[in-house]
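Below you'll find the structures, each written out as structure tokens.
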Structure I
Amino acid sequence: MDVGILQPQRRAGACLHITSLPGYYGIGELGDNAKRFVLALESMGLTVWQILPIGPTGFGDSPYQLQSTFAGNELLIDIEELLRAGWLKDKEVKALRKLPADTVDFGQLIPLKQDVLQLAAERFVRSADAGQQLAYRNFVQQHDDSWLHDYALYRVLKRHHGERPWYEWASEYMKRDPHALATLESEQSVALANVKVLQFIFSQQWVQLRTYAGKHGVSLLGDMPFYIALDSADAWAHPELLMLNEESCPIQVAGVPPDYFSADGQLWGNPVYDWDYHAHQNYAWWIARLRHALSMTDQLRIDHFRGFEAYWAVSADAPTAREGHWLPGPREALFDAAQAALGKLPLVAEDLGVITPAVDALRMKYGFPGMKVLQFELADPEFDIDSIDRCNICYTGTHDNDTVIGWLTGSPEDLRPLDEIEQTRAAVLGRVGGGVESAHVKLLELALGSAVQTVIAPVQDLLGLDSAARLNTPGTAGGNWRWRLQPEMLTSQLCERIRDMVRETRRVSVSSRGNDNRSKK
């Protein structure tokens, strides 16, 4: 096929969360292994790297339950760079090297890595050169008033209270008594500085990775949760954002009605927003949130986009999400205010689940791409891939789905009846041909050959892995977010095969470099 004249908007990419990168220190990090993955994407002709939210995780280690919507996850800081800078010593990270390489053991990882990061922060304060110190002071000056200082206070107070949520802290701290906070700032100045230093280091490493990706033709597609966690620096510093009672407890919580993933719906537990307050503030907090998130990535997926049109509100004492009801969201008012402040928004709308014509109209009014997931579509005999609007993003699956192979074969943890799995397998293979072992390739070929501008597949589907590689099962609290890529999986043969597929479907620029085994460096 002649690939001399290409439409630059046709592109393909992969989804892999930072935590899933390979490495020696128990979790994926922002350093050399992230850059090697960029090179692997480049060698495959893939120009989009979709990641999950990169904030500090809280309940269940979920990137959708963050301790801050503005801060970075310190656990992603690259240890090798800290060693090279002299802020850590080799003997201090030996315990991290003993952690599993194929999974993230958060229980072991978190205390070990937090301890060594504290050492690094202390050494930075004592020995960073003048240029780094100036850059740090500029970082603090830029972010302290808007979120950084509150986040540092929150983390120090949370540690002081045995990691309990802020609404269980001593009253003077829970209610942010000015005198109590001033005393804390005086007594815990070193601890507060350490939190800020780690945020600075995260920011520096993130900028390096993003710059590197850009130089290799890879854009970053970020992800922002719709809701914030109740136990977060945001909720503690600004409870007025949320529908809370006088005891700082949610009046209503978020979720979704019964759906593909759960017969009882999903009860997320996040407090819902006080949209009247946001409207009176002309959505200033949302504008600040979007500005910050868009400064970190090239494009941003908004999780649970339908919540802007209407959201599922459940009484805080309800046992399941079945007892909820729909309430109107901010709709056009929020996006009009955001576009007036920020210009055209490079957003992607996660529009899965119960989607109404009103949700579609809201998305299309602002030109946001939606999502089409082949795992949700292919079992429907009426589905025609050519009917997908070309502006949408087509996925084989998402981080919430099983892998394609797992979806078609089932697993011991699969909640679907056996006959449903068999019917799905027969329907899908009847449409795409081949057997189960090649189904991930067939789905990728189908997506790449469609008219949509962007195709994205989880790395697990590029590799043809089974359910053991599933990253998340919605509605379950444990065992998620743990899978990790192994470096030997991204072979030169795999990279070349995928590159051929994206070239044949006119999704790779002729200026991209060929496969020269750089993925194995």
Structure II
Amino acid sequence: MAASELAWWQKGIVYQVYPRSFQDSDGDGVGDLPGITARLEHLRRLGVDAVWISPFYPSPMADFGYDVTDHRGVDPRFGTLADFDALLARAHALGLRVVLDLIPNHTSDRHPWFAEARRSRSDPRRDWYIWRDPAPDGGPPNNWVSAFGGSVWQWEPATEQLYLHTYLREQPDLNWRNRAVEAAIHDVMRFWLDRGVDGFRVDAVQNLVKDEMLRDNPPNPAYVDGADPYDRLLRVHSGDRPEVQDHVRGMRRLVKSYGGDRVLIGEIYNAVERLMPYYGTAGDGCDFPYNFQLIRLPWDARAIDAAVRRYEGLLPAGAWPNWVLGNHDRARVATRVGPAQARVAAVLLLTLRGTPTIYYGDEIGMRDVPIPPGRERDPWGINLPGMGLGRDPERTPMQWDAGPGAGFTTGEPWLPIADDWRTVNVEAQRDDPASILTLHRRLIALRRTEPALHGGAWAPVEAEGGVLAYARESGDARFLVALNLSPDEASLSLDSVGGGEVVMGTHADGEGRAVQGRLELRGDEAVVVRLRA
């Protein structure tokens, strides 16, 4: 497919906003929808194409918005539906698309649907959730483990049965084997599509359907004592069932019926080969399932090179790739690889084939913030103390300027602000030609103007040691991307690709130089080379 024929989500870049932490407009220390609207100009200047907004629906906030009580509303903490409509209108006026989080696997235990379901075993909504009697010995019906610790089963004394919750006990799972549940979620999707949203990122989509017989999960032979207990079992019966693909196809049909290149993105944390079925059998699944390899892999050139080759080789014909460096569930890239390599990582993310997603704050090199005892908010870390699973450090407020509250709030922020906010902020980096923010802007601009970088073919280039290299090509335009993932000097043979000129890189003083024969790279340096025809 020619680059000119690609959809916006194939050529473009997605930017994730965590609404609690992006911008507070009313001084209560929690970000909100008017705050996002006020900061959309930053995204336009950055050059991204879409904003994906994490949940802002009404919620008791047991899991900070992923426990929904009304899929069609806005929690008062974040504003009103009118505020959302204003955000959407402003985004569209700036040429930005808006993608929402869809939470179809579970609800809050305070959702009206669950309030009805738990009243009696004969309630019409009872089968909207998954209920079972205890095992003969009085224990849980099976050995499944919750993502947040303990069993997935919670006793409900009023009806003397247990309900299933993959996540918190306050998040009972919906029963997608009941088609009324699917119809209800489709109605939710129509509500937002009718308002003009440009697509959905579907949360935990692989967990929608469970084994009909609720069989025990087998032990994970690779599990190491002391690791996350959620990985103690192979989740072959509690998720990623083949039946889920029918529901993904239903979502796809609904989203595409609205036209306008609306997008359906799936969140699937699984081995890379298990991502591929979510594309569907004939392009009838997700437009793409999120590919989290760069978050999970060691920052090692040979490991990443092998992973990219394997991923490209596994993609079904016509399937579109994507890459993610950070999100609200994993440590920030600058924390994982360090400030110098975060610049190299930006070049990697924005030059690989496929759709990149940037997590808010990564464009200025924000790092995880240590959370003092007593300030923890994330239930994952609180329920499993001492394991480093808490997600608060990567969810701290956006650092806009050097003023009080980092420009995020005039009040007390819901999570601590980083100690480095006076220097690591948007205002300080906006006009600095050497800043990581400027690097992001320039890379995005180059990617937008060069079809080879936003839609061209990808091919590996042989490299050694700490160097990762690949080529991008479209028509007569060819580029070499070479990244030194090491602090030590390194070099790359150009025999297989020929010579050219460095057009951009992590070190501005290296730009414009001609290269031939061998490419010399400083430690922590990445370059984009326009190859001669």
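We did not get these values from a lab; they are worked out from the coordinates using the rules stated. Quantities reported herein were computed from a predicted structural model and do not represent experimental measurements. Cβ atoms are built from the backbone, for glycine too; each structure is taken alone.
One of I, II was used to compute Rg/Rh (Cα atoms, Kirkwood Rh), for residues 158-453 alone, and the answer was 1.01. Which one was it? Please list the in-between numbers first.
Values: I: 1.01; II: 0.97.
It must be structure I, since only it matches.
If distance in nm of label points 7 Å out along Cα→Cβ at positions 118 and 198 computes to 3.9, which of I, II did it come from?
It must be structure II, since only it matches.
Output the label of whichever structure in I, II has the greatest value of relative contact order in percent (Cα under 8 Å, 6 or more apart).
On the way: I: 21; II: 13.
If we compare relative contact order in percent (Cα under 8 Å, 6 or more apart) over I, II, the biggest value is for I.
For structures I, II, which has the highest computed value of Rg/Rh (Cα atoms, Kirkwood Rh), for residues 38-181 alone? Intermediate values should be presented prior to the final figure.
On the way: I: 1.00; II: 1.10.
Of structures I, II, the maximum of Rg/Rh (Cα atoms, Kirkwood Rh), for residues 38-181 alone occurs in II.
Tell me which structure, out of I, II, gives 2.6 once distance in nm of label points 7 Å out along Cα→Cβ at positions 78 and 94 is calculated.
Working: I: 2.6; II: 1.7.
Of the options listed, only I reproduces it.
Quick one: helix-only ellipticity at 222 nm (-39500 (n - 2.57) for each DSSP H run of 4 or more, over all residues; to 500) came out at -7000 when computed from one of I, II, so which one is it?
On the way: I: -12000; II: -7000.
Working through the options, I get structure II.
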